[in-house]
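Read-outs throughout are calculated quantities, based only on the coordinates presented, and are distinct from any laboratory measurement. All of these numbers come straight from a predicted model, not from anything done at the bench. Cβ atoms are built from the backbone, for glycine too; each structure is taken alone.
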Structure P
Amino acid sequence: MPGAGILIFFAVVGAVICAKARVPGGAIAFALIALVLFIGTPAGAGLPEMVSDFMTAVGSASEPLTGESGAVG
């Protein structure tokens, strides 16, 4: 995707404009579009795995505090 950087930039700008105009739905939509475009690039390809590893580390660290060994749900 050669023009993904420009699309990501405009999606972030759109999210900021919507947030300043107090339009939360538009800001969330533009932010999600930017996130999807970023994950589609080679730089963002490892983001889902990194978030998963982070959540696993947080879960492991909080296990002694909560006394639970399994996932909630």
Structure Q
Amino acid sequence: MSSILQFWDRLELWLVTLPFPVQVVIMLAMGIPLFLAVAVVVEKVANIMVDRFRVLVASRPAETGKEVR
């Protein structure tokens, strides 16, 4: 575990010593695919939930032959 933490510390130190425009480019190159993947997953989950709720509130045909007189 300590080797992973040391690697992360070295990577972080390297990144913060770079000029700001280079930092932005690196973060966008890594972030945009991640943001797109999260957006796709959120959209799919939302579509599934909307479809399930539509089934709950869908209009049903009236049951005939069971009227009380």
Structure R
Amino acid sequence: MAIGIAKKMKEKFGDKIELNIYQNDSEEAKGYTLLSSTNVFVNDQLISREIALDKENMYDFLNNIIN
């Protein structure tokens, strides 16, 4: 679910944000303590599951970042 929402947000916001999706065993995720198997990062900031799993919360969060 987080992956689908993140991909939709990347399409919507395009180059205005740096959005990455890392699984907890990926090379990029090694510097973080990750509690779930899939994690969403925006501009190198780990996004909480409450935001990442809710389309409206994610949209609002990203809108605040770019404005």
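Comparing distance in nm of label points 7 Å out along Cα→Cβ at positions 34 and 58 across P, Q, R, which structure shows the greatest value?
Checked P, Q, R; max of distance in nm of label points 7 Å out along Cα→Cβ at positions 34 and 58 sits with Q.
When distance in nm of label points 7 Å out along Cα→Cβ at positions 26 and 50 is compared over structures P, Q, R, which one is greatest?
On the way: P: 3.0; Q: 3.9; R: 2.4.
Top value of distance in nm of label points 7 Å out along Cα→Cβ at positions 26 and 50, among P, Q, R, belongs to structure Q.
Can you tell which of P, Q, R yields -12000 when helix-only ellipticity at 222 nm (-39500 (n - 2.57) for each DSSP H run of 4 or more, over all residues; to 500) is derived from it?
Structure of origin is R.
Of structures P, Q, R, which gives 2.4 when distance in nm of label points 7 Å out along Cα→Cβ at positions 10 and 42 is computed from the coordinates?
Values: P: 2.4; Q: 3.6; R: 1.5.
Only one of P, Q, R returns 2.4 for distance in nm of label points 7 Å out along Cα→Cβ at positions 10 and 42, namely P.
A value of -0.64, -0.78, -1.00 was derived for log10 I(q)/I(0) by the Debye sum over Cα atoms at q = 0.12, 0.15, 0.22 Å⁻¹; which structure in P, Q, R was it taken from?
This figure was derived from Q.
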